[in-house]
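The next part holds the structures, each set out as C-alpha cells.
Quick note: the coordinates plus some simple rules give every number you see, no bench work behind them. Here the structure is a predicted model, which means the values were calculated and not measured. Cβ atoms are built from the backbone, for glycine too; each structure is taken alone.
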Structure 1
Amino acid sequence: FFVHGIQIGDVSISLKKATTAPKIDGNVSAAEYGAAKWVVNENNKLWDYSQFEVGNYYETAEVYSTYDNNNLYLGVVVNIPYHYCPVTQDTAVSIWKYTCIQVQICAEDPLGEYISEHFDWVTDKKSTDENVVRQYGFSVNGEGETVYTVWQGTPATFDGSVKCIRDDDAQVTYYEVSIPWSELGSEEHPFSLADADRIGLSVSINSTSEEDSAADKWKNLKLRDGGGIIGRNDFSKIASVELK
C-alpha cells in the first residue's frame, strides 16, 4: 500500500546535457552516458524486488540517461539469466507481459502543480490526452528483432531510434533508445525544452520468463511505489528529473 498522489521516497535524479549524442546501437556504457542514474540491486531501497523469492534476487540493472536539444537518451543494461519476448512488431503492444522495459516520460515535473491535479490515470486521462505523459515499451524478440510500442500519449507513434540486444552467453540484455522532445506536448499543452528545468522519467524492468508466462505469473523490477507505471499509473510516482 502507498499513499496515492504523494511521492514518499526521493527517486529524483539529474541529467547532464550531452556534448556528443550517444549512438543508438545497443552498446550501452558509461563512456557514452557517464555514471548510471540508477544502480538496481536488492540493496537499493528505491527499487522493488517484492515479486522475487526472498534471497533469490538474480536480476540487477544499470540505468543510464542524458539529453541534448533533440532527444532524451536512455540506456538500460539488465543482467538476467533469460530473455523471453515472443512477439513481432505487429503484436508489440503485448510486450509488457514478457521481458522488456516500460518507459514513462513526463513533460512536467511530477512533483509540480499539473501532475498533482492530474496524477490518477484511472479517473483522469488529461495528462495523456494532452500528451504530457507518454509511456513506451521496448524489447528484442527471439529472432533478434527490436520491437517497440506506445501505450500512453497522443498520438501513439514513435519516431525516435531504438536498438535492443540480447547476449545469452553473457546473460545480459541491452536496451538503448532516443526519444525526440518533439513527441512531448500538444497544442493544448505545448512543451519547450528551453523552458523546462525539470521533467519526469521512470523505467520498469519487466522480467517474466517463459516458465512464469506459462504459469500466468507476471514479474518485474520497478521503482518504489510503481514509478508511475505499475499498478494504478499514479503519475506522482514518476521520478523528477533535473535537466542541467
Structure 2
Amino acid sequence: MDAAMDLAERAGEMAMSMRPVPGAGGGKLKGPQDWVTEADEAVERFLSDELAVAFPSDGFQGEEGGVSRGGSLRWVVDPIDGTSNYARGGARFCVSLACMEGDTPLIGVVVAPALRESVWAWRGGGAWRNGDRIRSADTSDPKQAIMEVGWSRRRPNADYLALCQRVLADGCGLRQGGSGALGLVDVAVGRQDGYAELHINLWDVAAALVILREAGAKVSDFLANEGATKGNGIVACAPGLAGVWSDLPGLPAPV
C-alpha cells in the first residue's frame, strides 16, 4: 500500500509540473472528445518503469499502452483521468492506480494533485482520504440527492438524454465533472450520492471500485460481460438509493 501511494503521489507531482496553462491548450484528440497529452504518456511510462522495479513479477496495464506485462497480479493505471480538464489547465484530474488479482481489485489509489487530495483503499482495510476514514452518504431521498452522469461518445446522445431525464424525473440534482474516477470517488467520500455512465473502461474505474466498496457504497457489477476487457456501464450510489436507481435506462443495478 505504501509503495502504491508513493508512486501515485509522485506521478501526480509529475502531472502538475507538466499541466498546461489555462487557455493555451495542451493536448490532441484520439477521437471525439477523447484527449491525450504529453503528460498522459510520460506519467504512464514513469509508473510502468517504477512498478517494474518495485514489483518485477507483476503485470501492467495502462490506458495509453495497453497490457505491456503479464503476471498473476497486475497494476491498472490511468495516468491522467480527466484529460479534457487537464489539457485546458483545469484542476479536476487525477492519477488512478489499482492492483488487481485476476478480475478482483485489491488496492486502489486516486490522487488529485491540484485538489490536494489522495484517496485510497485496500480490500478489507477500509477507505481513506488524506488520512481520514471515509464513508458514503446516508441519503435515501432522491429529491435530496446529487447524481453525476459521465458522458462517452461510445453511446448515442439519445441514450444519455434518456438517462438524464430519468434522474431529473426522480427529483435529483445533476452534474458532470469530466473525470469518471473522481466522480466515483466523490460518491465514496459522500460529496455526491451517485455516479452513472453508460460506458467506461477498466483503467478509469479499477481503483475506485475498491474505494467504493470499502466506503460502503453500492456498485453495479462492472466486471460482468467482459467488462475488464471491453468496458461496461457503471452505477455507484449511496446505499439508501440503490433501490431507487436499480432500473436506470441502459445500466445494471447497483448491489
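If relative contact order in percent (Cα under 8 Å, 6 or more apart) comes out at 17 when worked out from the coordinates, which of 1, 2 was used?
2
When helix-only ellipticity at 222 nm (-39500 (n - 2.57) for each DSSP H run of 4 or more, over all residues; to 500) is calculated, the result is -1000; to which of the structures 1, 2 does this value belong?
Here the read-out was taken from 1.
Kindly point out which one of 1, 2 the value 11, 33, 35, 18, 3, 0 was derived from, the read-out being P(r) over Cα pairs in 10 Å bins from 0, in percent, for residues 52-195 alone.
Only one of 1, 2 returns 11, 33, 35, 18, 3, 0 for P(r) over Cα pairs in 10 Å bins from 0, in percent, for residues 52-195 alone, namely 2.
Mean count of other Cβ atoms within 10 Å over residues 68-75 computed as 20.8: which structure among 1, 2?
This figure was derived from 1.
Any idea which of 1, 2 comes out highest on distance in nm of label points 7 Å out along Cα→Cβ at positions 60 and 140?
Largest calculated value belongs to 2.
Please compute distance in nm of label points 7 Å out along Cα→Cβ at positions 76 and 100 for structures 1, 2 and give me the label with the greatest value.
1
To which of 1, 2 does the computed value 0.95 (FRET efficiency 1/(1 + (r/R0)^6) of positions 20 and 116 (r between Cβ atoms, R0 = 30 Å, to 0.05)) belong?
Among 1, 2, the structure yielding 0.95 for FRET efficiency 1/(1 + (r/R0)^6) of positions 20 and 116 (r between Cβ atoms, R0 = 30 Å, to 0.05) is 2.
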